[in-house]
Structure P
Amino acid sequence: MTTKKIHHISGLTITLFVGLHLFNHSLSFWGAERHIEMMNTLRVFYRNLFVETILLLAVFTQIISGLNLFKTNRKKAVSYFEKLQIWTGLYLAIFFIIHLSAVFGGRHFLQLDTNFYFGVAGLNSFPFNLFFIPYYGLAILSFFGHIAAIHNKKMKKSILGLTPNQQSTIILALGCVFTIFIFYGLTNHFNGVTIPKEYEVLIGK
């Protein structure tokens, strides 16, 4: 099996989880309680030894195969969407390494529930938000950008009069709108989120 095929299979596995994860984040628009309620429901399915092991193997496979493909294809990318696929893939690999390290560190060393408040502590605290706003924002945009680029590569015909380039541009535009929507909820409609005391360790308090 080629590196590209392995990357594709692991990517489909991760996309399913990330899709659910972003849906979960979108519910923060209606408040932290709604977000945590859905997270607890979804955890029944993915926070167990079997599913977590599959997801971790998929992520590690995606990172290794993705970095190999980046080195191989970086200079071959010519079109906008070819370059978008290469660079969004690189950012997602870096993001996965940092994010997984943070989540497992929070769970096993800090003994924190890595729920809504774990994710937004830095996002709602200055000067940490100077890092976390672009960090999370670029991750969501890279996810949609990567999908848009792959769609552009795979799609060979127009749909509803829209060319593959136009279709991919719409996917990317929807990603931008969705990113703003999620940030609107994760910052409690831009008015800030009250961080519980046990999570203040994340922002040096």
Structure Q
Amino acid sequence: MLALRHLQPVASGHIRRIYRHPDAPDLLVKVLREDAIEQRWRAAPWYRRLARTGPYAGFVREFKEYVASRRYAMHSPSPLARVAGLEDTDLGLGLVVEKVRGADGGLAPTLDAWVRRDGFTPQVQAAMDAFLASMLEHNVIAGDLHAWNVVYGSDSRGGPRLVMIDGFGEKNFIPHCSMSRRHNAHRTRYKFGKMLERTKATPRG
């Protein structure tokens, strides 16, 4: 069992905390916040609470989406953070993912942070164009496509490039994105267009 409780998380969101893997510097471990389980899961709609995986349904969704992205394009790297497996931790079940590194070797900056630092440059535009092409090639279902769910960096598969680290997978009760690749591509282009607009409007500094 991985001991994480005594460690400082490298990132924290509304639902999860992310820790460095204590035995593997190239990996991160995502765990659910205990308060999020209490507040979000027990108050979730009844049909979500029917899931046999309980509050860990999001882990299953991300794992499944990563596998699906490899199925659709085996010979090019997925635009999703590589899911490495599951680990038992002293904070509950943990989803293990590969770390995406920035130029300094630390955690890669989000797209939002990159643009705030450097502005919306031709390099950013080219990276975003390549990211969209990869999302469509791998038929990725982007549940929450935002500039803070995408990072710019490198991992064992190459880079630097934009990689989606959170918010992917089918969340709809009726899985219409999974049923039609054409429909999913249309929704992906729409969500990407909204993210592009917001990113271009991001102030520098």
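Where a number appears in this text, it was derived from the coordinates with a stated rule and is not lab data. Note that the coordinates shown come from a computational prediction; the quantities given were computed from them, not determined experimentally. Cβ atoms are built from the backbone, for glycine too; each structure is taken alone.
Here mean count of other Cβ atoms within 10 Å over residues 148-155 was derived from just one of the structures P, Q, and that gives 21.4; the source is Q. When FRET efficiency 1/(1 + (r/R0)^6) of positions 12 and 116 (r between Cβ atoms, R0 = 25 Å, to 0.05) is calculated for each of structures P, Q, structure Q gives the greatest result.
Set P, Q, criterion distance in nm of label points 7 Å out along Cα→Cβ at positions 36 and 156: the highest-scoring structure is P. For Kirkwood radius over Cα pairs in Å, find whichever of P, Q sits highest and give me its label. Across P, Q, Kirkwood radius over Cα pairs in Å peaks for P. Each of P, Q could give Cα extents along the principal axes in Å, for residues 28-75 alone, but the derived value 41, 27, 12 comes from Q.
To test your reading of the models, identify which of P, Q gives 0.75 for FRET efficiency 1/(1 + (r/R0)^6) of positions 4 and 108 (r between Cβ atoms, R0 = 25 Å, to 0.05) when calculated.
Working through the options, I get structure Q.
Looking at structures P, Q, which one was Cα extents along the principal axes in Å, for residues 44-163 alone calculated from, given that it came out as 47, 32, 29? Structure Q accounts for this read-out. Computing helix-only ellipticity at 222 nm (-39500 (n - 2.57) for each DSSP H run of 4 or more, over all residues; to 500) across structures P, Q gives -10000 for structure Q.
Please state which of the structures P, Q yields 20 when relative contact order in percent (Cα under 8 Å, 6 or more apart) is computed from it. Don't jump to the answer; show the numbers that get you there.
Values: P: 26; Q: 20.
Traced to structure Q.
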